[in-house]
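J.: Before anything else, here is the set of structures, which you'll find just below.
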Structure I
Amino acid sequence: MKTIAVLVALFIGSLVNGQTEEKGSITATVPNVTGTEGNVKFGIYTAETFMKAEPEFSAKAEIEKGKATATFKDIPEGVYAILVMHDKNDNNQMDFDTNGMPLENYGSSGNSMSYGPPVWEESKFTFDGSITEMEIRF
């Protein structure tokens, strides 16, 4: 009887563990960085944090031959958006002109070229927990 109870417990435990959330990696590359000063900041956001709070995951990449790449590992499946910014003066913030225009290049995972800030609906993507590579242009 003990053997049956142990087998049932192992079976139920394997069912619970078998339904874990998938995790994978996201590699984002900005291929068109102009200039070599500063670095490129990457942030992965959810709908709740997009343009409102710190990113769920963040990275900083050096610029090499006009290109910057960041890889995020162990990212759970979900709906995300990536924002990138060329932080030319390495002050960890977007700098603006007196008229409100940004002085540093930026982009989002939707690669939409609209005037104004990035929009969640145009930037979001569904991540399935696999290995994903994407290109984000300024």
Structure II
Amino acid sequence: MLVIMQADTSITTPTAYLASLPADRKKVLTTLHRAIRKAAPKLKPGICHGMIGYGIGPYRTKSGCTGEWFQVGLASQKNYISLYICACDPNEGYLAENNRDRLGKVSVGKSCIRFKKLENLNLEVAMELVSETARCASSV
């Protein structure tokens, strides 16, 4: 059964999001937030679908669905931390998925990198992908 978590609508800024976290998660996500801001300073942070999004903007699917999503996302989930790298190359596929072997002891989907401890993530490679995502976003 799929369970969709409702976002806390009282959290409207990345600062409030980080402040709402338990101390251990707050430390890790603050470290990641700062690293993302350094790697992609032009991607403005905000809250999107209950998580921190960087470079939030509108999208339209081929079928005509519309909404807002981010280029890079950061979320504290119940059992892990998620870093979303929402960029792909039409010829080569998703950045996160294509760099799975370089990212450390993490679980990787098409655009989501999941891990329990910051030490398990190769932060240098992750921020390289964040920077590449920002470059792709600015060239669209």
Structure III
Amino acid sequence: MNIEEIKTLLPHRDNMLLIDEVTLEGNKAYGKKTITGDEWFLKGHFPGNPVVPGVILCEILAQSTCACLGAIGGEQLPFFTGLDKVRFKNSVLPGDVFETECEIVKINKPFYFCKGKGTVNGKVCVTAEYSFAVVDKKE
């Protein structure tokens, strides 16, 4: 899926839509994000030595996984409920293509329990277990 197709699945927009493409295989998602160096989160992290913040890497994992749910951007929204066993192994820098491999391992609606890893050129940068809830939008 390209960015326009992803927008039909996820409610994230503008600077917070952090995946460029995703491939779905059942309860697994494989995503990509090219780090251009112009991203808002690199401006202050760190000046002269930009590194993608770990929290952003976790958000990219979660967005890749949420694509498995189908269209949730209408009347429902996904919210992080937990991050566990997060490990950062290597930095993600401008020019890198950050690739995700994520899986929903358990569902107890509205909760989804997942695991994922992110790599650059085959080198693991982050691994995590995480959960989120899909809840109705509040008007």
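J.: One of I, II, III was used to calculate relative contact order in percent (Cα under 8 Å, 6 or more apart), giving 31; which? Intermediate results must be reported in sequence, preceding the final value.
T.: On the way: I: 31; II: 18; III: 26.
Label of the source structure: I.
J.: Let me ask something else about it. Taking 13.0, 38 as the value of Rg and Dmax of the Cα atoms in Å, for residues 78-125 alone derived from one of the structures shown (I, II, III), identify that structure.
T.: Answer by label: III.
J.: Where does the value 1.9 come from, among I, II, III, when distance in nm of label points 7 Å out along Cα→Cβ at positions 38 and 102 is the thing being computed? Could the numbers behind the result be given before it?
T.: Numbers: I: 1.0; II: 1.9; III: 2.4.
Matching structure: II.
Rule-based calculations on the coordinates, nothing more; no lab input. Worth saying up front: this structure is predicted, and the values here are computed from it rather than measured. Cβ atoms are built from the backbone, for glycine too; each structure is taken alone.
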